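I've put the structures underneath this note.
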Structure I
Amino acid sequence: MEISFLKEIHHRICRHLGSRVAGRDCWNGLNLLAIDGSSVQLMDTEENQDAYPQSSSQKAGCGFPHMGIVGLLNLGHGGWEHIETCPQSRHETIAAASLAKHLGENDLLLGDRAFGSYELICRCATQGAHVLMRLHQARDRTLDWRKGKRLSPHERLVTWKRPYRPAGSSMTKEEWNELPETMEVRLIKVSYQNRAGEKGELVLVTTLLDSKKHDGIELADLYARRWDIELKLRDLKTTLNMEFFSVKTPEMAHKSMWMSVIAFNLIRALMQRAAAEVEKPVWHVSFKGVLDLVCASHESFRAHARKPRKRKEAVSSFIGICASKLIDIRPFRSEPRAVKRRPKNHPLLNAPRHEYVEVFHRSRYQKSA
């Protein structure tokens, strides 16, 4: 099976999802998208190590190749628009540059501060899209809030000058010089409280310059929806068991990734249809609940083969059950990142397996020297 064939299936599913996005799924007429990166472990083979080498801090034979992924998520329907792969050692923004071509007019891209680069914002603007991101830490350290045009006590309109071309940029010098010499952006200062209850401030940057049309407080609240992509990455990697691919070649890793994305988007299509039945936002439907229902009931549809009326009734009943799989919305609940299962008391593999010498002591393992 060719990857081009899988990508064509993916594009058809995305077009189906996009055609069913309702007005309530947008924000002020703008399509919401989010961008973020993660990684997938691969089998420790020579081909995988060449394409996606393990961390340089690990000894040879002691780690696993890591395939970096950068995804573009449509927050309107919750499906993945596109995913790019790269070695984990490369910065996410390099792979993200190729995702900008999938943006269009009336699109608003949300991202964390790693993506708030001059290059990526310009690429988005070229496509007619807008951005809402946290200010990059390099600019945040040198930020002078007195500069620029004052819009409110917490908003400024500033002009950025094109910086020198970064060493890791995917653009050539000629392409970099074609970028606009200046760019006008709007900065919004936001107060927040972290998980530990500590108060702080962050600065958002956006290309939505009209403060009357796009209120700063509303934009600050909207930025909180960027966290949705973290939840979708959890659904994609943990719920669909995509944290580790048992494949020996990068080609099979790419096929496995696209199959996982196709499966994810098909589940989102069911969730979208179920949400429309009960007139709820699609993010109120449980991904895990619908996935479990699909796995438990897909065999029952075989009995309705060549029976269109029976199949239609079964599908209608199935969608009704999907619509009952709603998430219990509990704001401000505590969700500590902790696990109940204890790991096995095995030592770390700090030498190639064929050289490693296991040390025993009273039926308990010890780390070797």
Structure II
Amino acid sequence: MIPYRALDMGAGPVEIGLIASGFAVLSLIAALPIGRWVDRWGPSIFIAGGMTLGAITSLALVWVDSLFMLGVAYAVIGLGHVVNLVAAQTLVGERGGAKGRDERYGTYAMSVSVGQLAGPALAGALAAGVIGWSGWADLPSTRLAPVFLLAFLVDGGAALIGLVHLRRVRMVARQRTDQALQGSMLIAARRVLTRPGVMRAMLVSVIVVSSNDVLMTYLPLLGELAGLSVGFVGLLLSIRAGAALLSRSALGYMLRRVARGYVLTAGMAVAGVSLLTLPFSSGEVNLIVVMILVGFGLGLVQPITMAWVAGETPPADRATALGLRLTGNRAALLTVPAIMGLLAGAAGVTVTFVVMGCVVIGGAASALATSIRSPSLGRLREGGDAGPAD
């Protein structure tokens, strides 16, 4: 709903792109040190902390009434988001060892898809005035105030869950501290980046995150130009998340029959072609079909890249590796929306989807080449193993 809040305040494509880039500013700087801190102290306290940041900022958005402060708020939400992601992905990667890590990350990604399925639909319904109350008119955010209040409640509840879980895993954190303290953050980062396959996995992840962010940022603008209601755009984003949920639920089945590199390639190819056709699709049914294909394709890719990175790194450096992966993602989130905003301002919103579709198709070609050359991707692994044994 942040792009809609910006539109309400008179923002154009360039301003929306800059605000969207703000999501990555703080998290780009913090992702790597956060990863090292999670390696030292364990993930649960950071899960709670990240959600607390999100809750406080969501509440503040109810009263934000300038584009500058909207960008600041989005940057803080991005920081809380990356803290949560590094910690949660580390927790998933550690529990259960190497065997079945692909499936565990698929299940984790399914839970993300449930949120992405419910969130846009609820937000769109609330923004469309399903809950009417005269008091909203007294708030700067007006139609979006109930959306931001709901986000506050959801994030606050998640923070409480994180705090409860923290009590259960303190002993695990203490047991791993001495090992994780070995070497500085930069030394650990160099260790991670020189491991086979890590850089390739991060590149694929950057491409997918960028395409998702362009979709989330510019679909509202495309919808405004096409005369689509805010409720229908929210529904489209929920449909995308539902398709991702479906593909992630089937990920374990696919990986037991097809090498993960080829699943990765197919997912990116389907998503890339669909992004190319999105701005040229007319009619609600066609748009729904395209969003299903985009969601199904991109839904397969992220859990595979998480498992790929986690499987190629030892436990003491795992959160650092995932932090580096998210650093690359945030670098893309910082630069890509701004670049796409300039392109949209100069040549129209259609160009952003065409360019992003071509990039994703190029990523599919790269993933295919890597799958052919790399044993870690191109070979079917017994039991869904995600990499070298711990």
- Give the label, chosen from I, II, of the structure having the highest value of FRET efficiency 1/(1 + (r/R0)^6) of positions 302 and 358 (r between Cβ atoms, R0 = 41 Å, to 0.05). II
- Value -27500, calculated as helix-only ellipticity at 222 nm (-39500 (n - 2.57) for each DSSP H run of 4 or more, over all residues; to 500) from one of I, II, is from structure II
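Given a computed value of -1.08, -1.32, -1.42 for log10 I(q)/I(0) by the Debye sum over Cα atoms at q = 0.12, 0.14, 0.15 Å⁻¹, which structure among I, II does it belong to?
Values: I: -1.08, -1.32, -1.42; II: -0.91, -1.25, -1.43.
Clearly, the read-out refers to I.
Identify which of structures I, II gives the largest calculated value of mean count of other Cβ atoms within 10 Å over residues 222-229. Could the numbers behind the result be given before it?
On the way: I: 17.9; II: 14.9.
Biggest value here belongs to I.
If relative contact order in percent (Cα under 8 Å, 6 or more apart) is computed to be 17, which of I, II is the source? Mind showing how you got there, number by number?
On the way: I: 17; II: 30.
It was calculated from structure I.
No value in this document is a laboratory result; all are computed from the given coordinates. This is a predicted model, so every value here is computed, not measured. Cβ atoms are built from the backbone, for glycine too; each structure is taken alone.
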